[in-house]
1. Which structure, out of 1, 2, was helix-only ellipticity at 222 nm (-39500 (n - 2.57) for each DSSP H run of 4 or more, over all residues; to 500) calculated from, if the result is -31500?
2. Starting from the value 35: which structure in 1, 2 was relative contact order in percent (Cα under 8 Å, 6 or more apart) calculated from?
Structure 1
Amino acid sequence: MSPSMQKMWISIIAMILLALAMFTIYISRYKLNKGFLKVVTAITAWLFMLIGGLLMLFVVLTGPTS
């Protein structure tokens, strides 16, 4: 697989993780009552956001491929 295709798949995975982060933050804030499950979904959302952001940062900072 070429480096360009690898970067494309990495960016798609990062976008999916960021979308999952939005969804889990919404669920954590508005759909769950106080409790253990709310904390777990919030931590999961932050992990999705962190990993997705780092992957996007990698794709942007490595620059264009030939």
Structure 2
Amino acid sequence: MSATIEFYLAQAEKCSEEAAASSLVQVRERNLRAAAAWQGMADKLLYAEKLRAEKEQLIAAAKN
């Protein structure tokens, strides 16, 4: 997978920092929305990896 959790989290942090530094309301809101979207992608990827790990554990347990 080309996108990593670290990348998504870094983008979310960057957008949050840009939002905090902005004096323009529209720019701040845009960056906050972008930060939320990046965080959502990171959360989904974390969840998918958790499910994958659980599935692999079940398969390994079934083989024993």
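Throughout, read-outs are computed from the coordinates displayed, never taken from laboratory work. Since we're looking at a predicted model, the values are computed, not measured.
1. Only one of 1, 2 returns -31500 for helix-only ellipticity at 222 nm (-39500 (n - 2.57) for each DSSP H run of 4 or more, over all residues; to 500), namely 2.
2. This figure was derived from 2.
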